[in-house]
Structure I
Amino acid sequence: MEITLTRIDKQAGYTMGCMEADGEYVCDTLEPAWRDVGPGRPGVKIPGRTAIPEGRYPAVITWSPRFRAWLPLLLHVPMFEGIRIHAGNTPDDTAGCILPGVSRSPGRVSESAAAVQRIKNLIVRAKQRGEGVWIRIE
């Protein structure tokens, strides 16, 4: 299964996006500010305040001690560790992660817990079919 997160609004304090699974809308997303970081890139990573680099990452569901819940985790993200998809509403809730939900105003998502569950269900069903799950961020 291929999940695509397309970043559509990069602002100074946040990044808004749209998530699709195999071409079908899943939810909107909220991330920290986009900074073009990585080898040979001009951006400077600010821990907890920088959106992850664009790329394609395998995703699994693992236990999060911080959230005390089973949550999606992106693997092999350069310069970042512990990037999860978890519930939250504002850039202050991201800690560098991806917040899914419904965008009703700039820099904010709502109905985030329901969106996390929808993504978890997609991943679980794909894994039950024996498929790998990839998240492409563009």
Structure II
Amino acid sequence: MTRWLDEEQQRAWRAFLDAQQVLQRGLEAQLHDEADMPHGYYELLVRLSEAPERRLRMAALAEAAVSSRSRLSHAVAQLEQRGWVRREACPDDRRGQVAVLTDDGYAALAAAAPGHVEAVRRLLVDRLTPEQLRQLRAISEAITRV
């Protein structure tokens, strides 16, 4: 038996979808206009920049980015063409690969970060009270918890 959403649940669901689309469009536009990079590429560069020695196994990067391995492989190929990432063989697994953030990739990320952070503040952080921001974190963590 289908458990239909009641009116309040439906309003919450649609508000969430609308907010998500506003954020995505705003962040995509900002990064495209100011850094000539899709938001997904920016997130991959961030993940690599935060990793030890700026390197992650491709499988771990896909998991961290909540991406399929095939989608990640395509994105990394695009980042390789820009000279921002390189792939290396995994030293302890001949089948595995490691994505490495290059110095040029780190520089591209560093150049893009100030505008991106300002957009995140403008589109999200500055619109919420500190309590709402804590609630957003708790809600987001509940949704992403496996």
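Any read-out appearing in this document is the output of simple, stated calculations on the displayed coordinates, not a laboratory observation. The shown structure was predicted, so the numbers you read here are calculated from the model rather than taken from an experiment. Cβ atoms are built from the backbone, for glycine too; each structure is taken alone.
Quick check on the output: -4000 is helix-only ellipticity at 222 nm (-39500 (n - 2.57) for each DSSP H run of 4 or more, over all residues; to 500), derived from one of I, II. Which one produced it?
Traced to structure I.
As an exercise: FRET efficiency 1/(1 + (r/R0)^6) of positions 15 and 47 (r between Cβ atoms, R0 = 25 Å, to 0.05), calculated from one structure in I, II, equals 0.30. Which structure is it? Provide the component values of the computation, followed by the final result.
Details: I: 0.95; II: 0.30.
Among I, II, the structure yielding 0.30 for FRET efficiency 1/(1 + (r/R0)^6) of positions 15 and 47 (r between Cβ atoms, R0 = 25 Å, to 0.05) is II.
One of I, II was used to calculate semi-axes √(5λ) of the Cα gyration tensor in Å, giving 21, 17, 14; which?
The value was obtained from structure I.
Quick check for you: by relative contact order in percent (Cα under 8 Å, 6 or more apart), which of I, II is greatest? Don't skip to the end; give the middle numbers.
Working: I: 28; II: 23.
Between I, II, the highest calculated value is found for I.
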